[in-house]
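Every number in this text was worked out from the coordinates using simple rules, so none of it is lab data. Quick caveat, the model's predicted, so the values are computed rather than measured. Cβ atoms are built from the backbone, for glycine too; each structure is taken alone.
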Structure P
Amino acid sequence: MSTFVTSLCLALTLVAVAPAQDDAPPERNAELAQFLQVQHDFWLRRSPVTQSYRGLKTNYGKWDRVTDAWARIGRDAAEVQLMLLDRNFGETELSASDQLELDLWKASLEQRVVDYRWREHRFPVHHHRGLHTFVPQFLSSVHRIDDISDAEAYIERLGGVWPMFREQLVTLRDRQARGVLPLAAGFPKMIAACRNVLAGAPFDGSKTDSLLLADFRRKVAEIVISDKDRTRLLAAANDALLQSVLPAYRRMIDWLEAAQENATNHGIWNLTDGDEAYAAALAHHTTTNLSADEIHALGLEHVARIHDELDAIAERVGFTGTRAEFFEHLRTSDDFYLPDTDEGRAEYLARVHAVVDEMRAALPSLFITLPETPLVVKAVEAYREKAAGKAFYERGSPDGSRPGTYYANLSNMRDMPTYQLAALAYHEAIPGHHMQISIAQELDDVAEFRRHEIYTAYAEGWALYCEELPREIGMYDDPYDDAGRLAMELWRACRLVVDTGLHAKRWTREDAVEYLRVNTPNSLSDCERAIDRYLVMPGQATSYMVGKLKIVELRARAEEALGDAFDLREFHDVVLRNGSVPLSFLERIVNEWIASKG
């Protein structure tokens, strides 16, 4: 065990036996609360990036380490923390709420250990996610500049880009030597994204600023400083871009151009121990023990159900053709698409705002607790729109100083049918991701780690549940909007089929694209982008439908058990006010709530 981890063990031991601070809520064990806070703070200190996401300005000019050695230290620390948890609280009688917190933290640590075991089966950089797009996204969206020291921290981060990329390139070459390369079809997108970052001044002599220089210039222009300081800061940023960002992205491009020659479009089964790695990925993302075969069968079952429901809507609107012809109608009719122009994009965003505002006004009929964090709606930035999905959410800071953001990818308006606009907004904004994540971050009666955890099956399951929830209060009065909701649920059901097909049943990329093309109304480019995403993120896509089905199951159980005493607003509060949890824990929480009502 490293000296670092030995020191950590000693430090945590001393904290564990120190007198507890009496600042925990009266129903919580003060010693456990303090112990969990210390362990949580250790992981927070390891990540300057996480600190910034939470609105903190500690280590504001730093990046996270990305080496395998740093990951190994994290694994060792998790094992030490697990040992200390058992030693200090294994025999302690705790209240139900304290036991839940201890068990949740223990599960989180155990997952860190498992994730380290399979780290070499993950792609550190791929077309959907990686340092090449993370750096500009983080600096533009997360790094605020409120004063001169923040500007200097931004410059320090620019200067740290090349050292961080250099670490990442070592890992990438190690993975490459083991035959672990991201998707072949994704390399052109990654190379293009890197070149987009290097487009403009000071990289190419252009009179137009590159996106990072433009972002820095805009933010510095908004703070009150002298012209001399502003000139100095801009010159320092210019130097850091040329001396750090430029070589970082050039080296990344060099590696990508060379590595793509050996890349394939196979699923994870193609790697050594690939089947076992995929089982671990499914367990990680779904927080269940469902096998690939079980998930595949579940997908086929729900694809058939949703097809039937879409057939009923086609009949309702008077469409007389086949299902395939109805899908082609949804895919191609100009009635469902705004112009691929700036005006069309502005109209799309305006309609999203209208949907969000209508839903916000209706929230009290469905929820007790409402979020305080503000929400904004934006189009995905040009530098990452080609590789990004059609929509996504980025959380705000816990103090509300950075709003949550719903991003819509409007690079190709034919990929953004208006009949899906409402369901997308419900998923990404309210009552979906923005509401769930913001409420979790605003909790004041749970351990801090529970405010920030993200379990994909819970978070995406909740957001998918929220696509259908507004239907209960009449939000889908247009049958085509309801068809859009069903088309999006169908997409998630198909994910169960194609993800397991690609990674467990050895489907080809072409097989999976064709399955989506035939069974959904989505465009061909939509299908191709989706499959390319699933290939580089094994198992992640299965979490949505698995999570929703569990929430629906638990709600039905509560309705049956409680009868007239069932309160939907209270059920939603139980789900939301415990933070993001594994599905097995969510079931435990709901079962305890049902029992308490009996």
Structure Q
Amino acid sequence: MEQNRKLRSILATDCGSTTTKAILIELVDGVYRLVCRGEAPTTVEAPFEDVTMGARNAIHEIEELMGRTFQDESGIITPQRDSKVGVDLYLSTSSAGGGLQMMVAGVVKQMTAESAQRAALGAGAIVMDVIAINDGRLPYQKIQRIRQLRPDMILMSGGIDGGTVTHVVELAELIAAAEPRPRLGIGFNLPIIYAGNKEARKHIQATLGGKTDLRMVDNLRPVLEREVLGPAREEIHNLFMEHVMAQAPGYNKLMSWTDVPIMPTPGAVGKMIETVASQKKMTVVGVDIGGATTDVFSVFADTFNRTVSANLGMSYSICNVMLESGVENIMRWVPFDIEVADLRNRIRNKMIRPTTIPQTMQELIIEQAIAREALRWAFEHHKSLAVGLRGIQTQRDIAEAFEQTATGASLVDLMKLGMIVGSGGVLSHAPRRVQSALMMLDSFVPEGFTQLAVDSIFMMPQLGVLSSVNPEAAQQVFDRDCLIRLGTAIAPVGTAKEGDDCVSVKITTSQGKVIERKATYGSMHLIPLAEDETADAVAKPARGFDLGRGKGHEVHAKVHGGVVGVIIDARGRGPLGLPSDKSKRIRKLVEWYKALDAYPMDILGKYLG
């Protein structure tokens, strides 16, 4: 901590696949604050082929804005020499060069292979494929797949300590037969991390030691009841730096500048979500929706999970969203009449011209409709992987036996969810913040009381890597400068007829002002409550509805305000109550948008006819 107190200024960069972003954090009146930011195009491709040039350009923008000097010919000037020259700490994250692409292999698809997948995803990787003994493919098909994909590295697991050896060796022989080559660096052996039964280590060494860069770490599943992901994730980070980053042009130079190892961007965002969950002592879901992929992070029951929907995004992968969800599911969020062929063409145009942004209200609404489906599918994917351990024996009483709950059930409990944090262009840059809140409500369908927030300028990666050195500084900047609090959603669970009583809410502000609202089923209401305000809420659900204490039971809670306020979402849960009849559905959407003032109605009215 002594070192942390001395930090007066921190410079951090995130080298993305297209843009390098730099931020300057300083100690201002005893509190860490974001002081300045700059960005520049990433320079990993010809003609520059040196990632440090993009980093220098982004930092140079801050130098010009601040009238200070942070770099010289040798790199970043550390520690800070005086008020004009240098910084105390320089950090960086990176996803340039396509990020970290991995394959994982395990003996049983639903057990050790799933644990290996969680370890790789949590370390910031895109998992290209999961190979397992029981995955239904013939050995030659698996060998073909390994050769074809050319991953950056392979994580191998299988067997509890003292358990199966033959199956693990069989996996190793498959990999050896494939003779895989890494994606980058022709002269290098492919890095392989073995995190399986320690009894099999000598056999694995004999099979793969000569052909690959083999590393041994602790077993991911030493016993069936326990999952140990830390050592494997640590080794993935180390190899990412040694092999993957070392091949990208200019990274060795960048690594020599940083005081802390460079982290993969998604791994750093995950670290920040974990830090927020532990400091606020609440369950958190974070989402980053990009052009090519959508990452979902969650902390439930003190377990961190991350998933990458590598085929769901808002530009390069936008046609996959249409394919995955079906064009009808996108159209249900559009509050005006549009031909199916017209919608398909608009989506295809976006894929062909990925850098375009909506120019009209109509285009904006269509883009946000697609985002809802991308987020919904990414969250479904996340729920299927964020599960309890499979294959373990549990003691049950007779009531649980009748409930038929299986091990491997999803850890995601929406009623216990405390906060959703959204980031990525479509959420961070929505023209009205209430649009971001609506997109998150429609796609995640949270239950009970849930805080909503967005990352203002996507600096979670830099704050994530900072949290590994100084969690206090990262948290202070996150709370004050990164997070934009949208407000709190109150969402009762249940179904009824349109217009039946659903919930009555009474809010008492810190100034003693009392606001009461009665919401009928199928409606939405907005109660303004400022960003820095908290209020006492008493919510009484109708007889068939539940807010976390059982059907019909009153709930007392503290609610946090935000730039939107408190949203009462009385649309029930399960599939949101959207009528199947087109004209009724459009009328319902317009009613919700009016209630929340989500879009300028005079402009939207032109499309309604």
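For the structures shown (P, Q), mean projected area of the Cα convex hull in nm² is largest in Q. Upon calculation of relative contact order in percent (Cα under 8 Å, 6 or more apart) from the atomic coordinates, which of the structures P, Q produces 16? Source structure: P. Figure out for me which of the structures P, Q the number 3.7 belongs to, where distance in nm of label points 7 Å out along Cα→Cβ at positions 144 and 160 was derived from the coordinates. Derived from the structure labelled Q. Where does the value 3, 13, 19, 16, 13, 11, 11, 8, 4, 1 come from, among P, Q, when P(r) over Cα pairs in 5 Å bins from 0, in percent, for residues 264-351 alone is the thing being computed? Label of the source structure: Q.
The maximum of mean count of other Cβ atoms within 10 Å over residues 368-375 over structures P, Q, that is, the highest value, falls on Q. Upon calculation of FRET efficiency 1/(1 + (r/R0)^6) of positions 40 and 480 (r between Cβ atoms, R0 = 30 Å, to 0.05) from the atomic coordinates, which of the structures P, Q produces 0.05? Answer for the origin of the read-out: P.
With mean count of other Cβ atoms within 10 Å over residues 312-319 coming out at 21.4, pick the structure among P, Q it was computed from. Attributed to the structure labelled Q. Here the criterion is distance in nm of label points 7 Å out along Cα→Cβ at positions 168 and 544, and among P, Q the highest value is seen for Q.
A value of 0.10 was computed for FRET efficiency 1/(1 + (r/R0)^6) of positions 48 and 232 (r between Cβ atoms, R0 = 25 Å, to 0.05); which of P, Q is the source structure?
Values: P: 0.55; Q: 0.10.
The read-out comes from structure Q.
A value of -10000 for helix-only ellipticity at 222 nm (-39500 (n - 2.57) for each DSSP H run of 4 or more, over all residues; to 500), calculated from one of P, Q, originates in structure Q.
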